[in-house]
Structure I
């Protein structure tokens, strides 16, 4: 058992952090929060607009602020952005304030799920397969470093992944905090 006040979903774009995270939150009677949505709300702009205005470094700073604020709470499933693990401070926050679930998917699954998505700044005007391969090579070790639990979600629907996680979380995670149930 690894007690933590929150569950944190990490993984590459298209892994299902939001869709599976919402289902897990419902199953465990937790709140669901999404770091990307928090960044959008706090900045009054879309992620592509933030990237365009302040670049990736500016976005990452805003992402860190939102993640820290969200993880200050408890009783939540927090869907992180795919690149949040790049910042060592983010990884430390995740480990300190969450039980971290890495939803692992390969590049082919990512391409199938985000292939037509135009809201992903890192995939605009580039060879998507090449970029996703490079990102996974860099980020996979970081996802694994921070993870308390790894689920290979490559061939699973959101419902199947949720079912697999519910059983594992019941065995491996204990909610901590003042108002833990």
Structure II
């Protein structure tokens, strides 16, 4: 299973390239990558970048693929799945829980479904903390070609496995935390 780190966003709310913003001397994206490396079911890590930040991200020493479409998370996942089945996270998610990642991948492997996505009881999905089969790429490609870029719609209209978040260990929920603004860094330090 590939660990795909999406890094193609524009970081408008942050005010600068947040993924390379250093926290304790280390770029934010490396926190997510290091947590993925701790997962026993991730075989390889790939950064899915934009054409604007790919060269900078290559300096981190990981494989980088470029999302040429740049139409949001849907095209980032589409790009990642060109390489195989992938567990996808955002590069701005520094508090990933490796055991939770492994749990989702195990559920995905056992389900035989095209994706395995954590879901809150109100129906909200966590698509950037999910496992996807390479076959899901065909569904995403069709939607992209039709100009339908909502990842939520692509997931909910497909045969996927949902993981009920509320029944999981409470401490795993920190895995969903992502940095959007500089103020969010205060929460990271806690």
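Structure data summary
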quantity	calculated
For 0.90 (FRET efficiency 1/(1 + (r/R0)^6) of positions 90 and 170 (r between Cβ atoms, R0 = 30 Å, to 0.05), calculated) the corresponding structure among I, II	II
For -17000 (helix-only ellipticity at 222 nm (-39500 (n - 2.57) for each DSSP H run of 4 or more, over all residues; to 500), calculated) the corresponding structure among I, II	I
Structure (I, II) behind the derived value 24 of relative contact order in percent (Cα under 8 Å, 6 or more apart)	II
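Bear in mind that the values in this text are calculations on the coordinates, not laboratory data. Please read all numbers here as calculations on a predicted model, not as lab measurements. Cβ atoms are built from the backbone, for glycine too; each structure is taken alone.
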